[in-house]
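Right after this note come the structures.
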Structure 1
Amino acid sequence: MTALISRLGDIRLVRYLLASVGALAVDVGTFLALLSLGMWAAGASAVGYCLGIVAHWLMSSRAVFIGNVAERGAQRTRQKALFVVSALVGLGLTTAIVWAGDASGFDPRLAKLVAIAVSFTATWLLRSRVVFR
């Protein structure tokens, strides 16, 4: 069993999924807390996503794309900028989906679930093929 867990740890997508779960906990926890305080659903979603972005960078750069993180200097700054761009794509998708769901009368929590799936797919593709290639 330990060998299987160790082998799974070598798989970048699995590590990305685990980092995403951690970032998602920050994101959704913030979203639900702000929603319960009466904040507008799309705004609460955006704030939660932004905090999740910070958590995801820390986990992605240290545990997921270990061999693909640029050294200090211009390359590292470029990589961080590309990561932020990928995050902004995810943020835009998430905010738009939650806003559209809420405006259509759907429970914003259900809209957030749809947004999570769409955003995860988009950011994984961008990060694995552009940011950390």
Structure 2
Amino acid sequence: MSGQKRIALIAHDRKKDDLADWVEAHKAVLAGHVIICTATTGGRIMEKVPSLTVKTTKSGPLGGDQQIGGMIAEGDIDLLIFFTDPLSPHPHDVDVKALTRLATVYDVPMANSPATANLIVASGFLDQ
């Protein structure tokens, strides 16, 4: 597929179920793309949408967020959907900042909420 994108999906803390629900709602669109997740997020998504093929990195706190950051730096990620939990005490705060910085530096589109993820899907970006 010429328009196939490499999409990183990450969710922290209480946002994992929100991301899994978002993926389920958009599974038809996502099915044609390469999906890469951190381990725990990927597990939730595979439980919710078993038909979707998901590649996983390590768990976020064990280096998975950094692995995805490295993929961004290497040009191996086309889109980052990263649901952070703004109401948590932020033990992942450095990971959030690092991924946000890398996505900005390498001009990778990033969504931090269902609304922004919906806008990217509706924009036609995934079909380009």
Structure 3
Amino acid sequence: MLALQRATHATLQVLSAELVDLGLTPSEINALANLADGQGRTVSELGAAVGSRPTTLTSVLDRLERRGHITRGSRPGDRRAVLIELTPSGRLAAATIRRAIGDLEHRALDGLPDDAIAHLRTALQALTETSS
């Protein structure tokens, strides 16, 4: 677990350096990366995806909204649920983030056997499900 924590922090440092021109914090990068698929999410759903409590996520969303990267609206059929969606500038930033993550993943895993990568992904999924 300590190795995973170290890898996470190293990954965040590399991504923050590579994405410095976006002017985003690691938490904002994480939120946009999790919205990059274009699917709107409630605050609770996004909080679960980024590993943050909804109350903690609120300040991240406030900053992203002020920068014009997201909108908050109601979910059809449930006006109480706040739906987070990307704006055009948010989609552009999220696509840039996803490319940077993909490039980093390729650099990090290049040369590893396919079965080792598959096992790593399985282990990471298991850890994600355990923490949910």
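Since every read-out is calculated from the coordinates, none of them should be taken as a lab result. Small disclaimer: the values here were computed from a predicted structure and weren't measured. Cβ atoms are built from the backbone, for glycine too; each structure is taken alone.
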1, 2, 3: which one has mean count of other Cβ atoms within 10 Å over residues 45-52, as calculated, at 18.2? 3
Supply the structure label, taken from 1, 2, 3, corresponding to helix-only ellipticity at 222 nm (-39500 (n - 2.57) for each DSSP H run of 4 or more, over all residues; to 500) with the calculated value -13000. 2
